[in-house]
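Here, each number is a calculation from the coordinates, and none is a lab measurement. Bear in mind the structure is a predicted one, so any value in this text is a computation, not a measurement. Cβ atoms are built from the backbone, for glycine too; each structure is taken alone.
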Structure P
Amino acid sequence: MTTMVATTTAPATHSNRIRYAALIAKVLLFGLLLTALVWPDLSGIKGKAAGARLVVYPIGAMVLPLWWWAYGRTRSKLHRTFPWPADLLLTLPWLIDLIGNRLNLFDTVDWWDDAMHFLLWGFLTAGALLAFAPRNLSRGVLAFVALGFGATAAVIWELGEYVAFVRNSPELQSAYTDTLGDLALGTLGALIGGLICYQFRARP
């Protein structure tokens with residue numbers, strides 16, 4: 001009896017930890033966004049399309065809960081309960097980006113921007129696949145979906161950065177090379193995120 005209780009409670013405990021982590025991530029994200037509104041000079045995003053970030057980041061973090069409330073909870077064939085792991089993965093990119101800007105890591109650590117494009121696109125792609133991709137996709141098809149989503153998201157991000165602030169900043173001189181590197185790293189990160197997502201789904 002003791003063994004059975006331990007076996008049944010372990011997954012529930014793990015699920016609760018993921019849920020709490022997702023909720024904490026959202027609280028931290030909205031807290032940082034609020035402080036950016038109150039103290040813009042200390043936000044780390046002043047001069048980096050702060051207004052656009054204050055709009056896009058909450059949407060990015062809330063797209064899955066809003067989809068679930070409007071559609072998923074009653075008609076989703078993918079999930080019987082809210083997909084907290086996907087929600088956490090879809091929230092982390094926005095939170096980590098804000099923290100990196102708040103600590104000025106993008107401007108003071110040479111490799112930080114490259115690492116973030118690789119890592120955060122992996123999180124974003126894995127979260128999107130866990131939330132919306134059918135579970136019966138093969139490894140190859142899932143890899144192509146990950147590449148398509150990741151590359152498209154990376155292009156949209158780079159276009160947004162250019163329109164919002166790069167074209168009028170000193171970064172314009174090196175923007176071409178930097179953009180190519182960001183697109184390559186983001187796409188690679190998306191592919192790795194997709195393959196990890198496949199392995200996660202394949203577990204019994």
Structure Q
Amino acid sequence: MTDATPPASVAQSHKHGVFFVFAAGVLWSTVGLGIRLIEEAVVWQILLYRSISLSLFLYIVIRIRSGESPFAQVRRAGFPGVIAGLSLVAAYSGGIYAIQLTSVANAMLLFATAPFMAAVLGWIVLREPVRAATWIAIAAAVGGIAIMVADKSGGVVLRGSLAALGSALGFAVFTVALRWGRTGEMLPAVFLSGLFAIGITVGISAHTGHREAS
């Protein structure tokens with residue numbers, strides 16, 4: 001007798017994982033439309049309101065699911081949780097900034113490089129093996145990115161493309177940080193990212209006086 005998870009359970013978990021990844025991609029693709037509908041706001045103001053609602057929502061969800069304070073789970077997450085939270089702030093802010101400066105299609109395509117970046121970071125930081133097919137896909141993605149950036153060398157659009165790549169890198173670091181911390185629970189780190197973003201965006205918005213939106 002062993003304590004190994006039954007194959008049926010593993011297959012079911014894999015199906016659920018594929019579904020949630022697909023659903024996340026579909027929902028994330030709607031971000032561009034929502035941001036484009038906001039006429040007068042800078043990235044920090046959008047991120048501030050988004051982070052407030054995110055933190056409140058996750059506080060309630062974590063309380064209901066675990067019956068304990070989200071802050072207790074954040075403390076258990078430790079340093080990897082802090083890295084994951086900060087990387088999400090970079091991912092969110094970079095994503096919003098990118099969509100404001102470049103086309104939604106261009107930004108979303110560059111966001112899709114996050115899994116490749118995560119694979120490379122996992123190979124470097126965690127020493128996880130990467131299949132040959134994945135290296136080929138990464139090389140093709142890098143070639144496509146180079147063509148896109150070279151074709152859109154205008155200052156504003158180029159900044160948008162770089163911000164989109166920065167956002168993808170943020171999501172990649174988030175993924176690797178969770179693996180590094182040996183935890184499958186990401187909600188505490190996401191909750192922490194909301195708190196970080198609130199503090200950062202309040203400071204920046206107060207310093208700029210919301211003048212950039214006008």
(request) State the single structure among P, Q that was used to calculate P(r) over Cα pairs in 5 Å bins from 0, in percent, for residues 18-97 alone, giving 3, 12, 16, 21, 22, 16, 7, 2, 0. (result) Q
(request) Output the label of whichever structure in P, Q has the greatest value of distance in nm of label points 7 Å out along Cα→Cβ at positions 122 and 178. (result) P
(message) Of the structures labelled P, Q, one was used to calculate relative contact order in percent (Cα under 8 Å, 6 or more apart), giving 24. Name it.
(response) P
(message) With semi-axes √(5λ) of the Cα gyration tensor in Å coming out at 30, 25, 15, pick the structure among P, Q it was computed from.
(response) Q
